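So, here's a batch of structures to check.
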Structure P
């Protein structure tokens, strides 16, 4: 009984280290780009829809309320091109009541999101650009995320929209700021991935016979790769908090404007002209020594970070939108790799990964389960089942062939 408890303790330790690394992944890199809502909504544009009067209230809460038949509501803040910025952090407190989408369209509801306007005037919505996509009812809670901005996106905006059939969205304490990924995070990520592979191999090794540790390492790599792509962090373009709020460090205050006082006029007294002295011998004029001024400190370097196109991740997301059976194919491929190396007897860990692929994103995005999640879970299980049947069938055919070749 000692080995299972030691493996469980190692898994809990690795989980804690992974969560800590994720929570401290980013740090503040610039002053805030927004401030709490004030009377008159300075810095915000009420683009369309009713409710402009009376917003925000005395507590600084912005309320978007819509009933069936009324026009949609859009309020936005223009952030500019954000040159040299890759990661943008957005946080706020939100509450929604009786939020319903229109005709089952998932995105046509109350939402808060990052969008951009291209130079030709076209609005674009990047992958995972939404901070809130409200359904049903939820009490006041904190929402925060870090968005990975794509290159050549034009002028960025943060928009609050009510596109749903009915419902109320309330928002307050909106803060937008530029962040950087901490320098140690890539190295820590590589170390944690290696430790998780070793732990998975340690867990799988007792179930294997020939070439035990080689097969265990290969199967562990397949498990970690499946968890990375299908569960966490997935090929997403925003980072959500796992526990509480993202730990970004102390905020950087906005620069204090320098107020130059107006020049004062000093009266000039009238001085009578001096008496001209009698000419005398010339006197040599020695110029005063020139004292060099103290050099000014150089200005701080601008905050700049190169954006990454992440072509592979974008293709995966586009493929998911076009291919309805991606869940079936993805878990089928994962099942073939895992069961082919470590045999179908390790199906419980594959089932856990399939369940977490739906449960963890819903937890991160504060969304309830719906029929789409159940359908995805059924597709995941079907892919694993087909993979297990394929592996068992191929092994039986291989054994029959070997028996025929070797003979009695």
Structure Q
């Protein structure tokens, strides 16, 4: 399979579907090294306007460097359109703590920086000085405060407490694992414990996380998958494969996806075995997509996925398998007769969903609201009109 160093050059490929595939490969990898945010900035400069927002959207997920942080702060001081500005601010929110410490004085000098974002960066630094017991109490109190909310008002509040608690694994790990193994755990406490074990890559929590794949609550399942993706490793691949054949469709759909983010030969072999024995179409789609996410270099590994597409055993509204298979084929130099038609379809998809490609699927009024208020909300009413946030969303 291709390694991250081999995928980086495809960030500037002439075909949008190849660029998208390379971007997802690196952004979602359990270890994208040697890729850094510097590679995204080079791609942004090379591609120019019209192709930037999705690259900006991943800046916060790529490892930062002093050079990339300096570039981010310089660009934040210049006028830019809303999607770009929104993602620049998001990247600043997610800045590595070490870089935050080194650049805080310069961050404070960025003109017109939203007050809520400046408060967020200062609070991250302040929380680093609190004791682990005080941080733990703060996290439990925050969970209790938002227990009535269906959605988290401002995820950054918990994230910065979890970041500070991650510096004290010896004290926090037993508490988090005991709570995750407690069947009566409150929803938000469970959510925050899942995020903590993911942030610290706490391997002993693997079984507890796997148990939460396929749960009815999609947010809880997504957090569990994200934590598993961060933990990674051969041991996780083996555990997922063993549980896979014992569980229902909902579990298998959810469990199929982490394989594609663990860039190991063992993931490739596990996916092939599971694909050959799977009968459910939705599960087959996600297994095929995960194989493509690994960027295999052996055409024999891609052949079963091609067969799925040729036989039409997938739903294009769920996973656009021809597009991802085409992208991998172009990256490794593999061509099949039907790929000519797939290229034509891929071009149409790019044109049809250009707004999604450019804004990563986030409505501009949602971006504007976050820049002003710093809290999330679900848009409603007429398109382009943002509802007023609740009074208690401070």
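Which structure, out of P, Q, was distance in nm of label points 7 Å out along Cα→Cβ at positions 29 and 317 calculated from, if the result is 1.8? Attributed to the structure labelled P. Tell me which of P, Q gives 1.20 when you compute Rg/Rh (Cα atoms, Kirkwood Rh). The read-out was computed on structure P.
Figure out for me which of the structures P, Q the number -19500 belongs to, where helix-only ellipticity at 222 nm (-39500 (n - 2.57) for each DSSP H run of 4 or more, over all residues; to 500) was derived from the coordinates. It was calculated from structure Q. Identify the structure, out of P, Q, from whose coordinates mean count of other Cβ atoms within 10 Å over residues 205-212 was calculated to give 12.0. It must be structure P, since only it matches.
Set P, Q, criterion percent of Cα pairs over 17 Å apart, for residues 141-188 alone: the highest-scoring structure is P.
Each value in this text was obtained by applying a stated rule to the coordinates, not by laboratory testing. Predicted, not measured: the structure shown is a model, and the values here were computed from it. Cβ atoms are built from the backbone, for glycine too; each structure is taken alone.
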